[in-house]
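**Student:** Structures for review follow.
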Structure I
Amino acid sequence: MTQNCSLQFGAATHIGTMMHLILTTCTNRKRYDHSPALSARALPCGSLQDVSGEWKARVLAAPQVASAGDLYCGRSFSEATAAAGEIGAQLYIASAGLGFLTAQQPVPSYNLTVSRGTQDCILDRITPSASEAEWWGTLVDQNVIRRTLRSADGLILIAVGKAYLKMLVPILSDLPQETIDRLRIFVGSDVSMLPARLMAQTLPYDDRLDGPDSPIRGTRIDFVSRALHHFTKTVMDQHPKAPVARQAKHVEELSRHWGRPNVRPGARRSDAEIKALLRQHWEHTGGLSTKLLRVLRDELAVACEQKRFSRLASEVRHEGMST
């Protein structure tokens, strides 16, 4: 197939030797509208290879609207961008729809996610079922990612959500020990998905980052990016070349006196009230069920059982489809 655009799956543009490298994720929020054809819901169902082949063909035919760094928006992405700017790091992006990107890479706008419970979850189009890692594996060349990470001569800061971290674990685990020693992984207190050699590279940020004394409070959605930004702004300022154990100790020293967030019992609301809250927060969460549920429980302290939430979110989603 003739390619008439510069975007190539599995190959991010390499820009010289870099001091540090930051890897963050795409976001559902984008500054540019996507064409109707470039959304997961518009794809026919089929095998992993068939769905992936059709998706990549549509991406390559779509007009590029911006650089990847200008396409994505929201606090999570802005915190990662700010962190990269502060330490002069090259910013890379793990995208569910476009693969492995530099911030400078021209890209089209699109709507595709690996998060369950949304109309544009690509995993719902694939039969038999496939995992997030299997889908992403059709978009990226793992050797290209490994070479890019090995080429960094400074720290390699990984601030991605758990779904993306699971996709990256096979790639990170195969890196040489010298490169693994330069990894700094931001994941929170639950590191159960990591093998021991990667677990040793995590930083001890926990729910105190969301507490009343935290200098960079936020929501669980942007937790890893806030932890990354705090690390680049404070820990790296004093210990830029220290081993991970010394940097982790500094994080513990800084957070020792931070209080934990007050966990309030969730307030009970009627179906109508919860649906009104979902409509109010629908746009800025992109209608993603996982994010909406976190907003209800973490930000609004509203109790809502999972099955009930799924039913109400589905009803609100269908309201949008019928208008």
Structure II
Amino acid sequence: MRSLPRYLFRSFLMGLLVITALTGCSTTNSSNQVVPSQGPISPIAKVTLVSPKAPSLLPALLVEQQKEAGIELKVETWDTMEQLLARIQNNDAQFIAAPLNVGANIYKKGLPLQLLHVNTWGSMYLISLDPNVHSLPDMANKTVYIPGQGGPPDILTRYLIKKEGLEGQIKLAYGVIPDIMQQLAAGTIKYAVLPEPVLSGLRLKSANSLIEVIDYQKSWRASFGEDLPQTGVFVNPAWAKAHPTEIAQFQTQYQKALNEMVKKPGTALKLAEGAFGLPEAALVQAMPHISLIFKNAVEAKPEVERYFNILLQADPDSIGGSLPDAGFYYGF
């Protein structure tokens, strides 16, 4: 049995944004199968969603605030992989937002997790503070700083470098987001891969000097004609089977909130200011660079599997060694 890979146990967006899939970290090795708590979650009108401080949090905060007829949602956040695993094992949160590859890895470990929908696509950029660098070929002999080795930013960057025939010409270095941000602000490094909304803090400070070398969403579309799936919401499959009404209500309310905030993000951004620890101005700046699209698990499965296949080819451990089976997707 594979132990959870090293990149899973870092904060995903430490400091400004925490989301495990983007960083490398130490891991707790275990040769034993993780056995989840067997106690069923009692049928309740109130349900809880735990999310990283990432774009998936935005619609959830709006659902929580609106308190419409149907389920009543309580939103909480997780910062580390240990916290996420504890919530899953304790069965004390009905819904879990997480990066897709993190969910696949946990599923392959035997924990009860099933993908309900995908909500965040792309929203990651390779940026330059060098006015002479506007494209990947311009980066020959340059060093790109990436948050964590072996995670999606690393794998996708290496994939694009290989696709452009630039292997060996661009150097990759690894760090954590707060350090990378500090070095960019100080001018000691000039090239990095960063996600939104954390990147928009830098956008505000850098004004016109920040250049988007790669929009990973656009690059993925150019290669495959579809969006780049990143984050989704998961559920305990046993609880989902016993509560189909609550599942349908949650899906409807989350999708409605997501569509509302894409069209009119003002209310959600005011709610998110405290949750993210970012000024509202940074979140407003981030919104045009965040791709929020709701697709249920059945609809998103082909795109998720395309993404997983790229990760699998580059680093099998990034999704638990193999593609998850149909049981990973709610509705199959």
Structure III
Amino acid sequence: MSDITQQELGEIYDFAIQLGKDAGSLLMKFAKARWGDTGNGGEQLFSEKDNAVDIVTKADEDVEAFIKSCIEKKYPSHKFIGEETYSKGASREYLIGSGPTWCVDPLDGTVNYTHLFPMFCVSIAFIVDGEATIGIIYAPFLDQLFSACKGRGAWLNQTQRLPLIRNPIPPLPARAPGGCIFSCEWGKDRRDVPDGNLHRKVESFVNMAAEVGGRHGKGGMVHGVRSLGSATLDLAYVAMGAFDIWWEGGCWEWDVSAGIAILQEAGGLVTTANPPQDYETADITDVRLGSRLYLAIRPAGPSETESGRQTQERVVREVWKRVRELDYSRPGA
């Protein structure tokens, strides 16, 4: 792993955990200002970014500046990629190389935060050799801290090992996606055009939810469909075992890097959202961080007939059977 020793990695992990906590506290300071707890009248200034669904608050920029300053002071040789600074650039190229890189979303779930809906978080990932190695997700309103470091386990609040469905970890349902919780997001691409991403997502959502045998055989009869408004927390809850499946297109690497680190360390699988033409036999490989297309499956134990990995791959193919291909190209790449 590059030239970082295990001792150094442990020190970076401890630093990242504390940084996530401190950044979350700063987010809550801004949130409390909105309900009048800081004596400034609760005024919160915000502006629109890409569209009305993606609101940039002052908290985004201030929390990112705080995180960046702390990292630059502690690790001046490390590269930093943050959502707010990246979004202001002219290019959308994939910027993560082989060197030690911090990939940060200071506020994932911005719309939730604006409405004081508690599903928002700070997301901090440390990436080495292009691999998400450390992941920290802190949801301060819920006081939930998800953390993981490669080889050291994945944790909730540093005390409960993930997934929470343990001893032993159960296999995925034999009739999956039936019996599964399916998580998905509507995303920012709301163009109401025939066969656009919005229409393809809706068709896929309905396929997953419809009765078995419905939708020309594509009905998945999932147990439930959930949209949290935060891709980062979606991944955290898949790692936790609360969600079985997460399917999404359009995310950037700061949306998913920390969650992928935590999910993979917990034993989950993350591959591409788009079904290959030969989806029934195609190799299922780990997704690249910059792909923008993600399908995540919770950690799974073995059944009488399958290993944990086999049961995960079976569910991947069942999802691919029911979802549409999404078009999220990478501008500037």
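Since every read-out is calculated from the coordinates, none of them should be taken as a lab result. Since we're looking at a predicted model, the values are computed, not measured. Cβ atoms are built from the backbone, for glycine too; each structure is taken alone.
**Student:** One of I, II, III was used to compute Cα Rg over 2.2 N^0.38 Å, for residues 235-306 alone, and the answer was 1.69. Which one was it?
**Tutor:** Going label by label, the one that fits is I.
**Student:** Oh, and also: Quick one: mean count of other Cβ atoms within 10 Å over residues 123-130 came out at 15.8 when computed from one of I, II, III, so which one is it?
**Tutor:** I
**Student:** Ok, one more. Computing distance in nm of label points 7 Å out along Cα→Cβ at positions 83 and 227 gives 2.6 for which of I, II, III?
**Tutor:** Going label by label, the one that fits is II.
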